[in-house]
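Each structure below is given as C-alpha cells.
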Structure P
Amino acid sequence: MNEVARTRQKLKELRELSIEALSEESSRGHVQELVELLNYHAHQYYVLDNPLISDNEYDILYRFLQAIEATHPGLASLSSPTQRVGSQPLDKFDRVQHAVPMLSLGNAFDGEELEAWYLRCIKGLQELFGDEVQPAVTVELKIDGLALSLVYENGELVRGATRGNGIEGEEITPQVRTVSSIPLAVPIVKKIGVEAPVLLEVRGEVYMSKSEFEKLNHSLASQEKKQFANPRNAAAGSLRLLDSTITATRPLRFYSYSVGQLEAESVPQAQHEMLLYLKELGFVVENNSQRCETIEEAISFCSKWAEIRDTLDYEIDGVVVKIDLIEYQNVLGNVSNAPRWAIAYKFPARETTTILNNITVSVGRTGAIKPEAVLESVQIGGVTVSKATLHNEDYVIDRDIRIGDTVLIKRAGDVIPQVVRSIPEARTGNEKVWRMPENCPVCDTPLVRLDDEADYYCVNTECPAQFIRLVEHYASRGAMDIEGLGSKLAVLLVDEKLVSSLADIYALSFEELVGLEGFAEKKAKNLLEGIEESKRRPLSRLFFGLGIRYVGKTVAELVVSHYKNITEILESSLEELEAIDGVGPSIAKSIADWSGVEKNQILVKSLAERGVNLSRLPEEVSSEGQSTAVSGKQFVITGTLSTMARSEAQQLIKKAGGKVTSSVTTRTDFLVVGEKPGSKYTKAQELGIEILDEATFASMIGI
C-alpha cells in the first residue's frame with residue numbers, strides 16, 4: 001500500500017477511535033504510524049513542494065497525534081512532528097543556524113478556541129500584572145507562502161534563509177536578492193530619526209499573487225513544462241532553484257511580519273509598533289492588520305476575513321493573532337516549538353483529496369459540453385461534495401487527470417468545487433485515460449470545437465438538454481426571477497411538452513399545472529403569479545435571460561443602456577454593437593448572429609404578444625452624456641453612508657457609467673468614505689487614491 005492510500009485508510013480509522021478508550025500500549029502503534037505519515041507528508045510539502053494530501057487532512061492527523069501524546073506523554077518522541085517545526089532542509093543548499101529559533105504556531109479553528117487561548121494568556125500574565133490585565137492583540141492575515149529570515153548588518157542584507165526545521169534552514173541569499181520587494185539595504189529612504197539598525201533580522205513570507213501564478217502556469221504549459229499545484233508551491237519552488245537567474249524571472253513578492261534579532265537605539269515595544277517600524281525601514285507590510293482592544297473584536301476580524309478572503313489577489317489560510325505588548329510576549333514565553341503569545345486562526349478547509357470515480361459530460365444552455373468529475377463523497381468546510389468541474393478537455397489532458405485517480409479538489413466560497421490536480425504517486429495502474437466523446441450525449445449530434453476556444457459544442461439548436469438549461473437560466477434570479485421555476489420543474493415542463501419555446505412559459509394554464517405530479521392548487525397558483533410578475537422585469541434582465549453566448553448580466557445592462565427597446569438591439573449592425581464601450585468583437589458578433597436567426601425573431605415577437613416588457617425602463621438610463629468624472633472610473637465604498645444604502649450608491653455609480661469593486665488597488669480611481677471607514681481608507685491614502693466624502697460623491701454623481 002502506497003503512502004497516500006495508507007493515509008486515507010488511517011483517516012477513516014481515526015473517525016471510529018476514542019482516545020479516552022485507548023490504553024498506553026494500544027496507543028503506541030497509532031503514534032508510530034502517525035509520526036511516520038506526518039513526517040512523510042511534511043517532507044513532501046516543505047522540502048519537495050509536492051503536497052499529496054490537503055492541509056485539512058494533515059491537520060486532522062496532527063491534532064490526533066497531539067491528543068494521544070497529551071494523554072500518554074511517555075509516547076512522545078524527539079522524532080514526532082509535534083516536537084519540531086517543518087522539515088529538514090535540502091542538501092543542495094548550505095545550512096545556516098537561526099540565532100533565534102523560527103517557531104511554529106498553535107492553531108485555533110473557531111472563535112471558542114481563540115477565546116480559550118486568550119484566557120490562557122491572561123492567566124499567565126495575572127501573577128505579574130494583576131487580575132485586571134486585559135491585553136490588546138494584533139491581528140494579521142496569514143499569507144500562504146514560504147517563511148524567510150533576512151539578516152541585515154549595519155543596514156546591508158547579508159543573508160537570506162528559509163525556516164527549514166526552525167533551528168536551521170537553507171541559505172538562499174542569491175535567490176532572495178532577486179525578489180524586488182526585499183530591500184538590499186535599509187532604510188530604503190533616509191528619514192529623520194530612522195537609522196539603520198546595527199543588527200536586524202526580518203521575518204516574513206515570500207509568496208506569488210494568484211494572477212501572476214496563473215500567468216506562470218500558462219507559460220509553463222505552453223513550453224510543455226510541469227506546472228505548479230498552487231501559488232505557495234510556485235513561490236517555494238522558485239526560491240529553491242539553484243540558478244538564481246531563473247528565480248529572477250519569477251514574480252515573487254515579500255511581506256514582512258516580525259523581527260527575530262534587533263540591535264538598535266530605539267526598539268518598538270509592541271507588535272503593531274513593530275509593523276510600523278518595518279514600514280519605516282522600507283519593508284512591505286500587509287495592510288489589513290490591526291490592533292484589537294478585545295478578543296471579541298479579533299474574533300470578528302477573523303470571521304470577516306474567512307468570508308471575504310477571495311477578494312485578495314494572494315492566498316491567505318488564516319489570521320495570526322498576537323498579544324500586542326512585547327513585554328507581555330516575553331513573560332508568556334514559548335512551549336517547545338511554539339510561542340504562547342501567538343496563535344493561528346485557521347480558516348475552514350476548502351481543499352481535500354478523494355477518488356475520481358468517473359467523468360461525465362453535461363450540455364449547457366449555449367450548447368457547450370462540459371466534463372464533470374463524479375467523486376467519492378467527501379466533506380469540505382462542512383459541505384458534502386460528490387461532483388466537481390473539470391472545465392474542458394484541455395484541462396483534463398494538461399493535468400493528466402484519469403478516472404480512478406486520487407485527486408485534490410478545492411471549494412472556494414460559493415464557487416462550484418473543482419478538481420485542481422491528480423496525484424500520480426497514488427496510482428495503482430488501474431486508472432483510465434479520458435477523452436471527450438465525439439457525439440452529444442443527449443441528441444447524438446457530432447460535437448464541434450470552435451477555433452480559438454477550449455470548449456466543444458453541440459450545434460443542434462433543437463437539442464433538448466440545451467433548451468432545458470435555457471429555461472432554467474431564463475427563470476433564474478439574475479434574469480426573469482420566476483419563483484418556483486427551478487431545474488426540476490424545467491425538466492418536467494419540457495419533458496411533458498408544455499414548454500417548447502420560452503414564450504410558452506407565459507401560456508401555461510392552471511389546469512395544465514395541477515395535472516402535473518407534485519403540483520397542488522396553491523403551488524400552481526403561486527407559479528402563475530410569479531410568471532405574471534416576471535412580465536414587468538427590466539429589459540436588461542430579459543436580454544440576459546435569452547441565453548445569448550457571451551452576454552452576461554453586466555454586458556446585458558451595458559447594451560440595453562444604449563437602446564430604447566429590444567427591436568433596436570436586434571436591428572443594430574455589427575459595427576454599431578462593436579462601438580459600445582465594453583462590447584468586443586466576439587460579443588457583438590454573438591448578438592448579431594442570434595438576432596439574425598428567424599426562430600429567435602419569432603420568439604421575441606411571441607414574448608411581446610404575451611405581454612412581456614421589451615422596452616427599457618426609466619431606471620435603465622443610458623451612460624451617454626453622463627459626467628466624465630464618473631464614466632469608466634473605478635470606485636470602492638467603505639464605511640456606513642448616512643444618506644443612502646451602499647447598494648443604492650453602487651447602482652448610481654453603475655448607471656452613471658462607473659464601476660464598483662470591493663478591493664482598493666492601484667487601479668482604483670475613487671474611494672467613497674462613510675462613517676467608521678475600514679482598512680481600505682488607510683490603503684487608499686498610501687496609494688494616493690482620491691478620497692470622496694459623501695457630499696462630494698453626491699455632487700459628482702448628480703444627486
Structure Q
Amino acid sequence: MKTKILVVDDSSSDRLIIEKMLGEFDVLTAQDGADALRLIDQQPDIELMILDLNMPVMDGFQVLQTLKEQPRHQSLRTIILTNYDEMDNEIRGLELGAVDYIRKPIHMSSLKIRVETQMQLLQVRQSMEQKLRDQDLTFDTIFYQAPIGIAISHNMEPADEAVSLRGQINPMLEEITGRSAEELIRLGWAAVTHPDDLAEELPLYNKFRSGEIGSYALDKRYIKPDGTIAWVHLVVAPLSLSDQKNNRHISLAQDISKRKAMEEYLQYNNEHDALTGLHNRRYMESLFKLDTEVAVQTGSVLIGINLSPLHALNMVYGFQYTWDLVKKIADELNQLTSSKCLLYNLHENQFVFYLKEVFSREALTDFCGMIAAKLRSLLTIERVNGGIGIVELNTTQPNDIDQLLKRVLIASEKAIESPEDFSYSFFDKDMESAIDREGEIKRELAMIASHQDQSRLYLQFQPVLDLKTGRICSFEALARMDSQTYGLVSPQEFIPIAEESKLIIPLGEQIMIEAFHFLAQLHQLGHTSMKVAVNISAIQLLRNGFIESTTRMAREMQIKLTHVILEITESILAVNYQEINAILGKLKQLGIKIAIDDFGTGYSSLARERELNINYLKIDKSFIDKLMELETDKAITGDVISMAHKLGHVVVAEGVEHEAQRQYLEAHNCDEIQGYLLSRPLDAADAIALLERSNG
C-alpha cells in the first residue's frame with residue numbers, strides 16, 4: 001500500500017506541482033489548515049504532511065499546535081514550507097513539532113530528497129517498532145541494507161571506549177564519509193563536518209539536545225580522509241524505544257553530492273561569462289549591493305573598457321576570431337587584478353574594473369595607462385580602437401549600479417572619440433547633463449508612444465530625383481521630434497534613445513502608419529508610380545510579426561507593397577546577419593524594396609552586397625562631399641556606382657548639394673539623387689506641392 005502524504009497549501013498551483021512530483025505516493029491535498037485537520041481525522045493513516053505556514057482561515061502554526069495537543073497524531077511527521085526570509089518561522093515550526101522545512105520558491109529535487117529522507121526515517125522507526133512486536137522483520141535488515149546513511153546516538157565529541165559501545169553507524173554512512181564506523185565514533189561527527197556547516201549545525205544540535213526543538217534538518221558537508229567533501233541532507237530526530245536509555249537519537253544522511261555539483265555548476269554559469277570565465281554583470285550587481293556601504297565610505301571607482309569597435313572584425317574574420325581575441329584581452333586585463341581591484345565582463349566587448357580603495361587622480365591615470373598598454377599590444381595590429389571610462393563613486397549619496405554602469409559607458413564612448421587610441425575619460429558634469437537630457441527625451445518619447453502627445457513626433461519628406469527622367473520618383477520619410485523641453489531634436493539623437501529603450505517598436509509603427517498615409521494620399525492625387533522610403537531599425541526588423549504588421553497596415557491603407565521602400569543601415573548587418581538577410585528576402589518576395597542606407601560608413605563591403613537581399617544602394621553623403629574636394633579622376637564614387645550596377649542594384653546618391661556633384665553623378669550613370677540641391681525635407685503639403693510643380 002502506498003504511503004499517504006497530505007499537501008496543505010492555499011496555492012492551487014503549488015499543490016498541483018507537489019502532487020505531480022510525488023506521484024509514486026498516495027497524495028491528498030488541502031487548501032487550508034481546517035481542511036487539513038478534517039482529513040487527518042478522517043484518515044489517520046496519513047504518515048507525512050507538507051504544510052505551508054502562511055494560509056488564510058487557519059495557518060500552519062495553528063495546525064501544528066492542534067496536532068501537538070492530540071497524542072494520537074504525534075506520529076505524523078510534518079515538513080513545513082516557508083519563505084526565504086522567515087528564519088524565525090522555521091524555528092517556531094520546529095519547536096511545534098515539524099521535522100524539516102523547505103524554503104519557497106520550492107526546489108522540487110530538494111523537496112523530493114527531503115520526502116524520501118522522511119520516508120526512510122519512518123521505515124526505520126516502523127521497523128524498530130516492529131522488531132519489538134514481531135521478530136520476523138529484523139532491525140538489522142533495514143539498518144545494514146538501507147540506501148541512506150544512518151547513525152544512532154552518534155556522538156559529537158571524540159568518544160572513549162564506553163561511549164563507542166553505544167553508537168551505531170551503518171555501511172552506507174561509512175561509504176558516504178569514506179570512514180569506518182569505528183573511526184566515525186572515535187572522532188565524533190563534529191570533527192568530520194565542514195567548519196562552515198558546523199557553525200550552522202551546532203546551535204540546532206544544542207537546541208535539539210535541550211528539548212527546545214523536536215528535530216532538525218540541514219544540508220551539510222562531511223570531510224573525507226583525502227580532503228574531498230560529500231554533501232548530504234541530514235535529518236536528526238529523537239529515538240525513543242522502551243528498551244533504550246534517554247537521549248538516544250537517530251541521524252539520516254542522504255547523499256546529495258551530485259545534486260550539489262549540478263547546483264554549483266549552474267551557479268557558476270549564472271555568475272560567470274561563458275567566453276572569458278570572468279564574473280559577469282549579474283555577479284557584479286550582487287556583490288556591489290553587499291559592498292555599497294563600504295564603497296560609500298572609501299570612495300571606490302569603476303573603470304570601464306569599451307571595445308565596441310571590435311564588431312568590425314566579425315564581418316572580416318568571423319565571430320570565432322573575435323571571440324579568441326576577446327579571451328586574450330580578458331587574460332591580459334586579469335593580470336591587473338587584486339583583492340581590491342576586481343574585473344568583470346559585462347558584455348562580449350565591455351569590461352569593468354571595480355576598484356575598492358581610494359585612488360588619487362594620478363594613480364587612476366597610471367592604472368588606465370597600464371590598461372591602454374595591454375590593449376595596444378593586442379589591438380593596434382587589428383586597427384581597432386577602444387575607450388576607457390572612469391566613474392568615481394559618490395561618497396555622500398547612495399550609488400545605483402545601473403546608473404553607474406551607464407555613466408561608465410558614456411565616459412568610455414567619449415574616450416573613443418579621442419584621436420588617441422585607447423584614451424581615457426572621467427565622467428563629468430557635461431556628461432551628467434547629457435544623461436539628464438537623454439532621460440527627458442526618453443520620457444517624452446514614452447509619452448508619444450503611449451499616444452499622450454503624438455504631435456511631438458512627425459514626418460517630413462525629402463524628394464528623390466530620377467536622373468534619367470529628371471522627375472521626382474520617390475520620397476524618403478524622415479522622423480522629426482519637437483521636444484517640449486529642448487525644441488527640435490535631431491534624429492541622430494532621439495532614434496538611438498528610442499532603440500535602446502525599445503520605444504522604437506511603437507514609435508516605428510506610428511512612423512510607418514504616417515508614411516503609408518502619405519503614400520496613399522499621393523496615389524489618390526494621381527501620382528500612382530510614386531514610392532515612399534521608411535527607415536527601420538534592426539529591433540523592428542527582428543520583432544516577431546513585423547512582416548505581418550507591415551502587410552496589414554498596407555492592406556488597411558489600400559497601398560501596394562511594391563511602392564514601399566524599407567531602408568536599413570549596413571551596420572546592423574554586423575550582428576544577426578543571416579537572420580536579417582532571411583527576413584529581407586521574405587520582404588522582397590512581397591514586393592517591398594530594400595535599400596542599404598549610408599553605404600560606406602558601416603561594416604559591409606561591395607563583395608558582400610552580392611549576398612544581400614536588397615534593391616537599392618544609397619551612397620553616403622561623405623562620398624558625395626569628396627566630389628567637391630578631389631579632382632574628378634581621383635574620386636572613387638564612380639567606381640562604387642559601377643560595381644553596384646554590376647551587382648544589380650539601383651544607386652541613390654545622398655546629400656547632393658551642388659550642381660557639380662549632380663553633373664559628376666549623371667556622367668557616371670548614377671540612377672537617383674537626393675539632397676538640398678533638389679529640396680530640403682518638407683512637410684507633407686509642401687512635398688505634394690513640390691511634386692506637382694516638378695512633375696506636372
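Read-outs throughout are calculated quantities, based only on the coordinates presented, and are distinct from any laboratory measurement. Everything numeric here is computed off the predicted structure, so don't read it as measured data.
Figure out for me which of the structures P, Q the number -0.65, -0.85, -1.09, -1.15 belongs to, where log10 I(q)/I(0) by the Debye sum over Cα atoms at q = 0.12, 0.14, 0.17, 0.18 Å⁻¹, for residues 54-181 alone was derived from the coordinates. Of the structures listed, the value fits Q.
Upon calculation of helix-only ellipticity at 222 nm (-39500 (n - 2.57) for each DSSP H run of 4 or more, over all residues; to 500) from the atomic coordinates, which of the structures P, Q produces -14000? For helix-only ellipticity at 222 nm (-39500 (n - 2.57) for each DSSP H run of 4 or more, over all residues; to 500), the value -14000 is produced by structure Q. Identify the structure, out of P, Q, from whose coordinates mean projected area of the Cα convex hull in nm² was calculated to give 42.4. Clearly, the read-out refers to Q.
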